[in-house]
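*Asks:* Next up: some structures, all given as structure tokens.
Only the coordinates and a few stated rules stand behind these numbers; no lab work does. All values reported here derive from a predicted model rather than from experimental measurement. Cβ atoms are built from the backbone, for glycine too; each structure is taken alone.
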Structure P
């Protein structure tokens, strides 16, 4: 069966036995992250839930274990991670190094959406900090553990909305012009640029780690209902979720496919197969050409290293 044929039929039931494999899933206590965690645990994976609210994470673990009492050789772990706080990211990475000798898959899933303009104590716009910079730093700090893993992968979750955005390098904080949804789209564009640039650099270095991208289409995760805009909460949350959205279990399929399907090459972008990539089974989809531009990738990489203080030591692609 070809990869294209498998994609047309693929569900979480197709995930191979994951016994002995270690996963970190950011934002794992709800929505896509929780759906991803459920599926991985059901197939025997050891999942570390990287969450901002540890109590919610513990409740999620109790729910997962109750739903899948026979899933997994080890109970999932809950660890605190605030992606907008560089100290929290480093503390999480330090804890992983202290307790784990390897990591097989990192799923950069967590995100915030359409928030009013706010800056972190480090001066970064909050959505850009949480959705991109935190994941950039986390990936770099865990790269040695991933290198020691089996079939190691980084899966970064972007959005179909990355095609609506670019990077305003002269105004990344939104000081001159800001819209909540525009800043969200920019952060998802940054995710796409990062995932592809990471693929180029890992390939140049001859690393065994592969970088893949995924997006969930239109999924009812509750993220839309956290927007600061009442209009967006109505249109995207109540109306859109009711009429167009798929469930988190369906929306998680692209990132699960990217994280677990054997033989996938690095650099792929996986999204839903349906019309407009809003829903459907996983398939390879196209990255917006500006997000695949190596010059943009190098510029964002250098900016991210400077902003986070995390340097990977990977050569820039030629």
Structure Q
């Protein structure tokens, strides 16, 4: 039973809002650099920072520059970065074999960063879309994305990433049964401590467009992903997906996109009390950045407010392209 508060004027709720000191004392949620995972796009070459036009301020980085980004993240107190490869067209094939090549771009970047910045956690993406000539997360047979054959390939991809030294594997494909298959394979191979952060509730969203530009998948994509990503109208289904993935061996769960699905974050945390993350996706970043560039909103305030919304909704952390800027803002720089 909620306690009854005294009526006005004995209760004046504005009293605790009167000064910065009082607001700090009663603040219910806090945001720190330790809450952030920084998504980083990597590409071939040396000494390259290539702007992503649909994501102002975000670049594709050659491996040497990705190492520098990891050093920056570490210095700012950001505990993890997540690598996404921009795969050249010749490495996009029907069999997606580049996905488990030990020397693919993602694995080389992982080894280079681990060598230079051993203390930072590296997260990688498990899905076939960066390596597929169709742009889909799974194999396409007769116009249909097939589940079980895809899961076998995702296991091979996850094992190659674990061998390269990743700390967190993030299956983002939304195939059924892939968490159990990957967890079983990791255990069999001796990778007992590799963490699985499952994209357990990933919606078929319109907010992914700039990301697909960044990894080069926009032009390749044929059709859409609604047969395997979730219907934006559904909430109970998200809980079923999360429950299944936790039962199959996921250590942490992800809701994607972020701000349009804060209700899912809250339900997930309240229901399962598992480590819960959200991805502030490329479309969210692009909208806030464009509005800032047009002078329509205060960019720094909107950035911080949007991230606090995730904490208020129960998230333990957020993947966000704003990560280094947020960390510098929190440090007063």
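*Asks:* Taking distance in nm of label points 7 Å out along Cα→Cβ at positions 27 and 251 as the criterion, which structure among P, Q has the greatest value?
*Replies:* Largest calculated value belongs to Q.
*Asks:* Also, quick follow-up: For structures P, Q, calculate mean count of other Cβ atoms within 10 Å over residues 11-18 and state which one comes out highest.
*Replies:* By mean count of other Cβ atoms within 10 Å over residues 11-18, the leading structure of P, Q is P.
*Asks:* Say we calculate FRET efficiency 1/(1 + (r/R0)^6) of positions 187 and 259 (r between Cβ atoms, R0 = 25 Å, to 0.05) for every structure; which of P, Q gives the highest result?
*Replies:* Sorting by FRET efficiency 1/(1 + (r/R0)^6) of positions 187 and 259 (r between Cβ atoms, R0 = 25 Å, to 0.05) in descending order puts P first.
*Asks:* Quick check on the output: 1.03 is Cα Rg over 2.2 N^0.38 Å, derived from one of P, Q. Which one produced it?
*Replies:* The read-out was computed on structure Q.
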